[in-house]
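What follows are several structures.
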Structure I
Amino acid sequence: MLPKEEVGLWTIMIGLNSMIYLLDFGFFQTFSRAITYIYSGASTLQKKGFVPVTGKTEIFYPLLKGTMKAMSRFYGFVSLLLLLLLSTGGVWYINRLLIGFSGDITNAKIAWFSYGVLLCYQFFTYYYDAALVGRGMIKRSRQIIVFSQSLHVVISSLLLLYGVGIISMVIGQTVATIVNRILARYSFYDSKTKLGLAKATSKKWFDILKTLFHTAYKNGLASLSWVFTNRMLAIFGALYVPLATMASYGITKQITDITITLSVAWFFTYYPKLTGEQIKRGVSEVKRIYIKATIITVAVFIPIAIFVSIAGNTLLSFIGSSTFLLPVSLIILLFAASMLEALTQISTSVLLSRNEVPHYIAQSVTAVVSLLFIILTLKYTELGVIALIAVPMVVQLCYQHWKWTLKLFKEFDIKPVDYLNGLKSIYKSLPIFSNNN
C-alpha cells in the first residue's frame, strides 16, 4: 500500500535496526549464556570457558542480581551513545537520502527520527530478551514475540488503510516493542525470582561486566561479519541504487530473513539446553542437536525458495502490491546465500555455547573485506543489487562458510550415518508418526 520510494525507505530503516546488533557488540549472546550458566547452577562466571556443574544445584541469586545490574548499566550507557549518533550522523544521512524524493519529505523525516528514538528504547531494554531466553523460557519468549508482532501488523495495517503512510509502520512497531518489553520483564521477574533477588547481596556488577567483556568483545567482532554482510547492506546500497530498486530488494530480503528465522527456530529453541549440556559435558547431546538443526534448516529453505521463486510475484500481483520481488535468478541466489548464512550461524553458535570465540578474527576480516568490495563494486560497476547479494556470499565462501562447520565435523566425528539417524529422529518426533500418540 506504500509507494515504491517509501517501501525503499522502510527497508533502509529496518537496516538501521542493525545498529542494535552492531552496538550490542556481542553482549546479548554473552549475557544470555551467563544467565543460562547461572540457572544451570554456576556460582561464578569465567572469562573463558566455564566451571563444569554436576548434579542438581540451586540458583546463586547474588550472581544473578549482579549480572542483571551489569546488563542494565551496559545497555543504558550504550543507548545514550546511539541517541547521540542518530542525532548527528542520522540527520546527514536522511538529508542525503531524500534528495530527489518525490513523496512527502516531512512525513518521511518524522518517521525516520521517530524510528530513531524507538531504536534507542529498544536497545535500552534489549537485555530483557536475553534474560528470558537465557533462563530457558523459550515458549513464553515466543508467545510474547507472536503477540507483540501481531499488534504491530494489526495497528500498522489499520493506519495504512486510513492513509497515514509510512508513519503507520513506526507507530505499529513502537506499540509492539513497548508491549514486548513489559511482558518480558513481567515474565522473568516472577514471585520466586523477585524474592530470591530481594534477599541476595549483589555481586559487583562492574566486575561481572569486565569478566563478560572478555568474551563479549570477541563475539562482537565476530558479529560484524553478519551485520555488515547481511543487515546493513540496504544502508550502503541506498547510496548507489535507486530507492525503487531497493524496494524490490528489500521485500525479497525480508522474505529470506523470515526464512532464516524459521529455519533456525528449532535450534535456538533448544540453544539454552545445548548450552546447559556444554556445562555438563554432554557432548553426544550437543552433537544430536547440531545435526538435527542443520537438517531442519535445509528442509525449511528448499521448499520456501521454490515456492517464492514460482509464486511470489503472482501473489503480490493478486493483492495489488506496487512493489514486486527481484528476478527469479536473483531470488534463488539470495536464498542460497541466506541458507549458507543460517548454517554458518548454527555452527558458530555451537562454538559460542562453550564461552569461547575462536572465529572472531576471521569474521572481523571477512566483514572488512566484504564491506570494501561492496563499496568498490557499487561505485565502479553497474551490478547494483547483484553486488549486494553476490559479493558477501563469495567472500564468506572463501573461509567462513566452511571453516567452522568443518571444525565441528572433526570434533564430533560426524559421519553420513549420523545424518541418517538425525532424519529418523525428526521423523519420529513428528506427532503424527509418534508411537506415544
Structure II
Amino acid sequence: MIRGRRVVTPQGERAASIHVVDGTIERVGAFDDVPEGSEVADAGDLVVLPGLVDTHVHVNEPGRTEWEGFETATRAAAAGGVTTIVDMPLNSIPPTTTVDALDEKRAAADGKAHVDVGFWGGAVPENLGRLAELLGAGAFGFKAFLCPSGVEEFGALDLEQLRRAMEEIAGFDGLLIVHAEVPEELIAPPLGDPNAYGTYLASRPPEAEERAVAQIVKASADTGCRTHILHVSAAGCLDLVAGAVTAETCPHYLTFAAEEIPDGATAFKCAPPIRQAANRERLWEGLRGGKIAAVVSDHSPSTPDLKRGSFLQAWGGIASLQLGLRAVWTGARERGSGLEDVARWMSAGPASLAGLGRKGAIAEGMDADLVVFDPEDRSTVDPSELLHRHPTTPYAGRTLDGRVVTTYVRGVEAFADGRVADVRAGTLLSRGAA
C-alpha cells in the first residue's frame, strides 16, 4: 500500500491510501484505511501522481543503439517519473514497418525494460496495403511523415499516399500519427549564418506546419481515419485541429524561446523548431484550453558528434526523457496551473491517445504506476546526472522545479533515493493487451 496526504486522482487531489495487489490498484481508500498486516509506503506530504505515459520516444535500438537503447532510455524514464513509453518506429534499423521488424524490436527490448514499453508501427510507401498485419502483431498505431524523416530507410508519404494510408487504417479503426510539415514550405538551403539559430528557424516556418495540418484535417474528415498531430510547435495549428483531430506538444516548446537560443547551441535543434516566446505562450493557452491532448517528450537523442557543427549540419533531436515532468511543472506553476493539470496532460492524455486503458490514473483496476514527487524542490540540471545514453541536452544548467522521489511500475519500486532499481520492472506491451 502507498498512501499520502496529496494523492492526485481523477476526482482531484486528496489524502488517500492506494491498495495494490499483484501490480493492480485494488482500491483507493481513505488515508487511514490500513488493513492489519499491510506493507505501507508513506509519502507523507509529498505528492503521489499517476505514472507518466510518454508516447513519443525514439529509443533507436536495434541498429542505432550507439544513439540510445532500451536499457538507458528506460532507466532515464524511471528516474523522470515516466512509467510507460511508446517507442517510435524510425531511427532504429530496421524501422518498425513490418511484422519481422517489430519482432526484432521486441527481441532487442526483452529483458532491458525498467518501465513498460509499447511500440508504434510506421506507414511508409512500401508497406501501404499491409498495415493491418502490423496492428495484428501488437503495434499501437502508425506514424507517417509528410516531409523527409531525416533517415533514408523511413520514407515520407505524399498527399495521395497519406489518403491511401488513412483509408486503410480507417477500415480497421486504427490510429495514424503524423509529423506535420509539408516539404514545399521548407526552405533549403536557407540564407544567413548557419551558426545562427534564426537561420535554422527561418528554414522551417510555421506555414509548413499549418499547411500540413490543414491537409491532414481534411483528409481525416474525408476518410474517417482517427488521426493525431505530433509535436505541434506552431500555435497557429491549434485552431485547425480543434474538434477534428488530436494534437500533442512537447516540454521544449513550452519551456524555451527562439530569442534565447545562442548561436551555435545545437542542443536546441529539433524539427519542428522551437519558436518565439509569444508562440510559446499561445501553446500554453491552447494546452490549458483543451486544444492539446498530451505533452510528450519527443526524446530523440544521437551521438554527441552528430549534434556538433552548425544548425544546418547538426542532428535535429532533443534529449529530455528524464526531465519532462520537472520542465512542465516549472512552466505550469508559473502560469497558475496545478499538478492535477500536469497529470492530465502527461499521464491521462497520452494513455488515452494510445489506448492504454490500464494507464494514466490512480483509480481502481488501473496498473499501480505511481510517482512520489516533491513539487517544492528546485535544482539546476547537471547533465552528468542524466541516465539516457548521452548527456547532451538543452536543459543543461537550467533551474527546474520538482524532484522525482520514487517511481513504481505495477507496484514495483523502479527508482528511489536517486538510483534506478536493479530489477527491471517493465513489461513489453501489445495493442489490445495493455
Margin query: Among I, II, considering only percent of Cα pairs over 26 Å apart, which has the greatest calculated value?
Written below: I
Check: 22.2 is what came out when mean count of other Cβ atoms within 10 Å over residues 135-142 was calculated for one structure; which of I, II is it?
Finding: II
Checklist line | Structure (I, II) behind the derived value -26000 of helix-only ellipticity at 222 nm (-39500 (n - 2.57) for each DSSP H run of 4 or more, over all residues; to 500) | finding: I
Item checked: Computed 18.2 for mean count of other Cβ atoms within 10 Å over residues 175-182 - originating structure among I, II -> I
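Throughout, read-outs are computed from the coordinates displayed, never taken from laboratory work. Everything numeric in this text was worked out from a predicted model, so none of it was measured. Cβ atoms are built from the backbone, for glycine too; each structure is taken alone.
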